[in-house]
Structure I
Amino acid sequence: MDFALARQNMVKSQILPNRVTEPELLEVFFSAPREDFIDKKHREIAYSDYPVAMGSRRCLTPLQIARLVQGLNVTAGKKILVVGAGTGYEAHLIARLGATVYALESDESLATKGRNLTARSAIHWKTSPLDAGWPDAAPFDGMMFCGAIPAVPQGYLGQLDRDGRLVAIIGKPGDVVMDMIAMDGPGAVMQPRTIFQTVADVLPGFKPSGRFEL
């Protein structure tokens, strides 16, 4: 299979027509080998618009990733927390944009693969339950959740820089439509803005009770 051609077709048919316009982000998608981050038995559908199986869950689609990263407004030198980092594709994209990335993953096997795949990138890995974040490395200029969460945990908001930004997909298991939101840090009005409607698997370890509800 010609993965380079599949990658180009993915950008041109899935991402460009759906309001992803940042040139640097598009260039990263054109060049990043997503097939390397996908299980070998699923490599041929690495660039499809379907959520490919990854461990016990499914990863985000290329379009979902593109809209989240664009909403995060990544620039060189920023410090970004990627939650539910899986095997590291999203973290790799963000690092290619010049950010220092902190990748948090609860599945040890996925995290081990991610560490190996991104060993030469500015990416720090931690294997831990996802609901508490990474307080020892806070504050972060940006946070991105690589899957849906029922609500934004209050503890995460405390780890976000006052001028930072958080992007996530908000929804519960069984929801047929979920809101992809962007929310600025406490230096601005912390009012979530819907940037896209979609649906995704809920990340493990998140519960809506006792959390900051959106």
Structure II
Amino acid sequence: MYSIRVLAIECIRLAPEYLPFEEGWRMQQELHKKITESQTNKNRQASMIFCEHEPVYTAGARTRSWEMPQNEKVIRVGRGGKITWHGPGQLVGYPILSLGATPDVLRYVRQIEEGLINALQSVGINGFRIAGRSGVWVRNGVSDEKVAAIGVRVQKNVTLHGFALNCSNDLAPFEKIVPCGISDAGVTTISRILKRTITPKEILDSVFNSICSALEYINTCRGNV
């Protein structure tokens, strides 16, 4: 029998109130436990958290000590990738869902990229992938710049962590690190590309709907979220 897969959304603290990273991680863990326990049920649960974090650097499993910024708060996390920054003006999404008995993590990352690329198209930006590098990129003259970063973990077949889409955030914090360990490319924001301010709240609907489509889920929200 065909099963409809539903992805619920939880919007937590978009501007002007921001979510501490530690609180977001606690929420992920609670949802992960709930969804892990529901994997054997016919009606599998799935959720996506959206938020803007308080300013913080997070370091993935492959981050070396010398890559850490000096005199800054850094939180070690269990996702893939290296060091990045989160903060106001950046839309962070955490899809928490089961990938089934034989998880294809690479396919999952490609689906997230597809959803973000389609969301960018809705505001007139041509995003693309780069082979061997996760995330979504745009062309700026002769160079490539990252507009969305992805770092995930799969535990007990259920996903954790997710993506960060630069919307209207300050880029200065990235100057203190080598974002995601990539030294030959820069970072940018939607607002910088379009030369007008686009906030996380403004693109949230498009991102959620596009990622639902890419993951082959339907969403439980209608209209603005």
Structure III
Amino acid sequence: MKALILVAGHGSRLKSVAGETPKSLIEINGKALLDRQIETMTALGVKRICLATGFRHEVFASRYGERVDFRYNPFYRDCNNIVSFLFARDWMTGDDLLVCYGDLIYDPELLAAAIQSPADIGLVVDRSRVEEGHALVSLKDAAVAAVGPSVPAESADARFVGITKLSAAAVSHLMPATEAALRAGKLRDYYLAGIQILMEQGHRVEPIDVSGLRWSEIDLPADLAAARALWGSHREK
């Protein structure tokens, strides 16, 4: 098992509280979000980690050096993470894979659920949080039917947590599907556009439900304040 962590974004909506600090390096209880993810992955047996970088690549390179691999997206200001994902296409093949957003903090059990899932393609979801303005998931016959920010809240069953588990075979299918999405002009889409194409082609995508476990995604100053309240030092496990 290896893991690609997407950290290329500028995080402009957090600039008022983070300044020029990449949002994956924002600290909660004195530890950066990305440090937590890497530590959790390593503790759970993930053997190799790659950072898909863009904004302030040099900060990541200096901080993590030879501990991880890097794939740099020079177009990060003009695209979404679908492009960063494809810049790492050569690195992702040959093993089961986790794809994770870099602005997450979560209970270790949440990542363990993804790693232990037998799904070829599994999306980590929280059925207790259907929140408009985020990537949402609709389900049909116990499988994912649609995923992305365009899924209406009224027809959604869960929120996408920001972690995908892929078997090695699924990775080989996802690459051409994601490239097709990019050729179709989806430059500002998430890499989930490739997964949506796979579903349309008949591939089954399983939900990995982590309802009840703690997790936070840090996009806005309000998210950061809520996360610091949820993960205050007296609340850490």
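Throughout, read-outs are computed from the coordinates displayed, never taken from laboratory work. Nothing here was measured: the structure is a model prediction, and the numbers come from that model.
Quick one: P(r) over Cα pairs in 5 Å bins from 0, in percent, for residues 50-105 alone came out at 4, 16, 21, 22, 17, 11, 6, 3, 0 when computed from one of I, II, III, so which one is it? Going label by label, the one that fits is II. Could you tell me which structure in I, II, III was used to calculate Rg and Dmax of the Cα atoms in Å, for residues 18-73 alone as 11.8, 34? The read-out comes from structure I.
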